[in-house]
Structure P
Amino acid sequence: MLKAAHAHKGAAFIEIFQNCIVYNKDVFQDFAAPKGAEDRQLWLQNGEPMLFAKGAKGIALDKEELHLKVVDVVDGDWQAAGVIVHDVTNRSVAHMLVEMRFGEFPMALGVLYDDPRPTFEADVWRQNKAAAEGKKADLQSLLSKGQTWTVTEGGPEL
C-alpha cells in the first residue's frame, strides 16, 4: 500500500491498523488475527472479483436496494453468484466499500479508490502551456508595448 500511495500522483490516504499494547491491545484482532483472517479480509485488486474466504464468498451489488451484499460462490463460479469486479476508478462502489460494517462484511483492504482525474498541478501546467502556445517569450517587447514610463529626478515622464 505504501508503494501504491507513493506512485500515485496527488494526495493519498493510508489507514494503518496497528495495535497499541497499552491502550487498545487486540482491538483489530477480529480481522487481523492470523488464524481465520482470510475469512474476514477482502483484499481488493483492480480488475479482480471481490472474493474472500478462499473464494467461497464474494461481494455483490443488490441492484434493487443499491447496496453491497455477501454472496456464496458455488464451485468457484463467481460470475453466476453476481460477484462484482473491483474497479479502483469507481467512486460509488468505493464509498460502499468504506461503509461496509465489519462483522456482516469482511474488512476491505487494499486500494479502494484511485481518482483518474489529473492532479491540480498537472492541470495548471496544461493551462499555462495552452495560454503560452503560439506566443514568443520576449521581455523587451513586453516592456516596450503600450504606455511606459521612465523614472527621473524630476518625476516620471510619460
Structure Q
Amino acid sequence: MTQLPTRLSPGDTAPEFTLPDDTGAQVSLSEFLGRKVIVYFYPAAMTPGCTKQACDFTDSLDALHAAGYEVLGISPDQPEKLAKFREKESLTIRLLSDPDKQVLRDYGAFGEKKLYGKTVEGVIRSTVVVDEDGKVFLAHYNVRATGHVAKLRREIDVNEDTRNA
C-alpha cells in the first residue's frame, strides 16, 4: 500500500507551483500574492461530478471575485482536454493541467482513497483556500462535488448576492 498523502492545514505555506492552463499559458501561484485564491483539485474534466463542481464555481465566480477570491481548478488532464471542457460547459474559471500529478501530491490531493469500497490511488477531490500572504486558510479533503461550492461560500462568508453586502 502507498502511504497516505500529507495534507495541508491552516497556517501552512501553500506550495508554489507553475502549471499550464487550458490555453497553454503558464500560471504560478505567486502571481496571486496579495489576493485570496481558491485552489480546487478534481479527478477528470468532462465527468459528471467534475462538471457539476466546475459549473458551480463558474456560477459563483462573480460573487467570489467581488469578495476578492480567484479560482483555479487543477486536474491531471492535458491542456487540450481542459480547453474542450471549458468550451463545452462555458466555464469562466481558470483550469490548470498537472499531468505528472506533482502539484496534486504537494497539496495532499493525490494518493490512496476509497472508490466503490476499494482502495485505489488517484485524485482526492480537495479544496485549499490560500490567503493573501500565500498561507493556507482552509483545506478540505474528500469533498463532494455537489453542494461543495455552496458550503465553501458559507465558510468564507461569500453571499449569493454581494451587491447588497
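Every read-out reported here was derived from the displayed coordinates using simple, explicitly stated rules and does not represent laboratory data. Values in this document were obtained by computation on a predicted structure and should not be read as measured data. Cβ atoms are built from the backbone, for glycine too; each structure is taken alone.
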message: Starting from the value -0.42, -0.53, -0.71, -0.91: which structure in P, Q was log10 I(q)/I(0) by the Debye sum over Cα atoms at q = 0.15, 0.17, 0.20, 0.24 Å⁻¹, for residues 75-114 alone calculated from?
response: P
- prompt: Of the structures labelled P, Q, which one yields 11.3, 31 when Rg and Dmax of the Cα atoms in Å, for residues 43-82 alone is computed from its coordinates?
  reply: Q
message: Given 32 as the derived value for relative contact order in percent (Cα under 8 Å, 6 or more apart), which of the supplied structures P, Q does it correspond to?
response: Q
- prompt: With Cα Rg over 2.2 N^0.38 Å derived from the coordinates and found to be 1.83, which of P, Q does the value describe?
  reply: P
query: Where does the value 7.5 come from, among P, Q, when distance in nm of label points 7 Å out along Cα→Cβ at positions 51 and 147 is the thing being computed?
result: P
